[in-house]
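These are the structures, in structure tokens.
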Structure I
Amino acid sequence: MKITRAQIYLCEIDGRRPLILRLWTDDGTQGLGEAALAYGIGATGAVAVIEEMLRRIVLGRNAHDVEPIWSDLYDHTFWAKGGGPIIYAAISAIETALWDIKGRALGVPVYQLLGGAYRHDVRCYANGWSFRAVTPEETARATEMPLKAGYDALKFYPLATPIRNHPNGIFAHVSRREFDRDFEDLAVARVKAVRDAVGPKVELMVDMSAELTTDAILRLGRRLEEFDLTFFEEPVDPFDPEGIKTVADGLRIPIAAGERLYTRYGFRRLFELRAVAIVQPDIGIVGGMMETKKIAAIAEMYNMRVQPHLCAGPVATAAALQLDACIPNFLIQELYPFRVPEHFDLVDAPLEPQVRNGRVAIPQRPGLGVDLVEDRVAPFLRADISLGDL
């Protein structure tokens, strides 16, 4: 099965930019992947990187050779050694699309190719429900939406403040230069208000987004210990594993991190230091599905659990669910279920709307289990490359 064509879509919808890749083989089989750069800066750059990788390394190859192609992208692009999120988001999209092709060609879901299912549905937590809330009272009221939808696990950002009147509900994280005791008090009040609103049985997680210094996050974290948090995410810069270890040693809350790291090599020090209790690789950043599975296997050896990070488009969600099925030390899956319908309608069977009582079934269709909706993605086409163009 020779890879003969590729299409790249940058889907700018409601303040997010899902970057979706579609590969085609010479027998007409398609495969989808996604680079998880739907927020922040970098998606436009990744379009160019994916296109160059396709032209120089991928087109013309046997689509079944998933790991050999990954190794060539790692070994022969020069900048992959040391890497960066744009390089590895590009590799992730390509690798995921290859697994989708293989699953479709063999008529099985991708999880069957990665060892088989430990579970056929997964528990999910809701994120994104608090983006327009500023005060503790507003944040508490915002919990009504995920609770009514049946979620019993929620995550939010105590250090973030929405940009008022922004049409897309975008928020800004406080920087370490701006953080003071007043903001610390506000963050604590937000967490207290949410815990009081949801009661003791709903699991609550907070994401610090690596915004503070070690001393400041320790002060804040100690004040949050009373609220029975499931985990405390990205307390400091993820590229400071010793700093994360310092925080972990100083708090009675499990620490989670990993969404901005790439490859198993990027996670090495977190494992060696036992700096976290929960690792959070993002399939669309870390290097793809097999790289995530390798990281999960190392985490299992260190008695850590895996909560795959997810903040991208519906193809990324489909990939995450396939991997969730076959990770033995899986904890829970992150979802953003309250985005605009146009975000989910890029594919024919989006998973977020299928969640019931905080759980969603693993798709059983071949491959990742979703197809693009042609008229929805067509306006977002950025590149269409064929083997004959080279």
Structure II
Amino acid sequence: MIRYKLLLIAKVFCLLSITTSYCQDQKPNEKHLIVLYQSQKFGDAADYLAKFYNQDTADIKILEGLAFSNKMASNYVEAEKYYKKWLEKDRRSIGVLSNLASINFQRGDYREAKGYYLQILALDSAHLSSYRALSAIAQTNGELEVSHNYLSSANRINPKNIDIAYDLAVLNLSLKQYSSADSILSIALINDPKNILLLKAKAQALYGLQKFKSTIELGEILLEAGDSSDMVLNLLAPSYYFDKNYVKCKDLLNTLESRGELKEAQLYYMAMSNAKLQLTKQALNYFEKTLEAAISPNVANYYFEKATLHEKAGQYHYASRDYRNSLQFKVLPITFYSLGLLYDYKLKQVKTAKKYYQRYLRENPKGQENKLYIKFVKQRMLELGNKL
């Protein structure tokens, strides 16, 4: 914070040194400017400076002050205007290009930002932050290969740069390139061996490489460092399982379960750990939960919608099949009602129709719409009477 304030004060004095170019009679009150900068009232500082400077000036130092103040105030339109004027005076200024790129990136104009970053690389092919920004833009556009190429170039220039190494490793992990991620992280960790983010990424890489003992070693280091996040426990639990330490696997999964519902894979490892420990009752319970988690709660709806399409197409036997498939996953009263109508009016099988009508009524469905359906079904059952 002290260094930041000193930089701001230096910026103020730099601005004050050129006020006489346009204002022989008066100049900004330097104490007031210092107060504005230190209190981060950059918008007020920009407005204050504008009173003393001709906004059409081409003087680089004046443009710098107005551009800087407006950018810090997030007044990007004004800041961009002054940086562009500055760029007209100095086309090779990497600082100006960086600010213009940053402003456009902040505003979501990635195409414009990309253009400025590429100009920077044309001037300085080792400008790491430009490679990183271009990689982020490419990822935003779904261009993972392009993003990977930018980060790889930056990593080759400086493999010890922590931010570049981490970004590249995470991208490699998402692409399931675990070996590459592990190599990149190993180099980065030489300079920062206690970096938690790098260690967590390396643990993911080791797990992806199925090096479970190494994953456990690193996971325990992370736990000792105070990181007991879900991600760490989710790496450790199955690693303990594959290392045949079923008790520890269960313990970690119990911790995760206390934080919220377990996912399908977690439930599976819990079931298998109980099975290996010959805790059959618990194992069966968790296998049941695993099966429930594996099946989408929307499957019944999908089959129902598919059945209605078959029915509209005149494919009544396929419609019947999918209505019944729907009931295997979830009992919806409307499905019984639909089957009743199908067998009553389309397949002309009165006995089966009556069976489904009765099942619909036994479900005792609620809601205004169902009141109408119930009334119809009861009337229809009377009409069908003893028909078979």
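What follows draws every value from the coordinates through simple rules; no lab data is involved. Note that the structure is predicted; figures quoted are calculated from it, not measured. Cβ atoms are built from the backbone, for glycine too; each structure is taken alone.
Determine which structure produced the value -23500 for helix-only ellipticity at 222 nm (-39500 (n - 2.57) for each DSSP H run of 4 or more, over all residues; to 500), calculated from the coordinates; the candidates are I, II.
That value comes from structure II.
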Entry that produces 3.9 once distance in nm of label points 7 Å out along Cα→Cβ at positions 157 and 269 is calculated, selected from I, II:
II
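Identify which of structures I, II gives the largest calculated value of Rg/Rh (Cα atoms, Kirkwood Rh).
Comparing I, II, the top value of Rg/Rh (Cα atoms, Kirkwood Rh) belongs to II.
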Which one of I, II has relative contact order in percent (Cα under 8 Å, 6 or more apart), as calculated from the coordinates, equal to 5?
II
I have 17.2 for mean count of other Cβ atoms within 10 Å over residues 141-148, calculated from one of the structures I, II. Which structure is it?
I
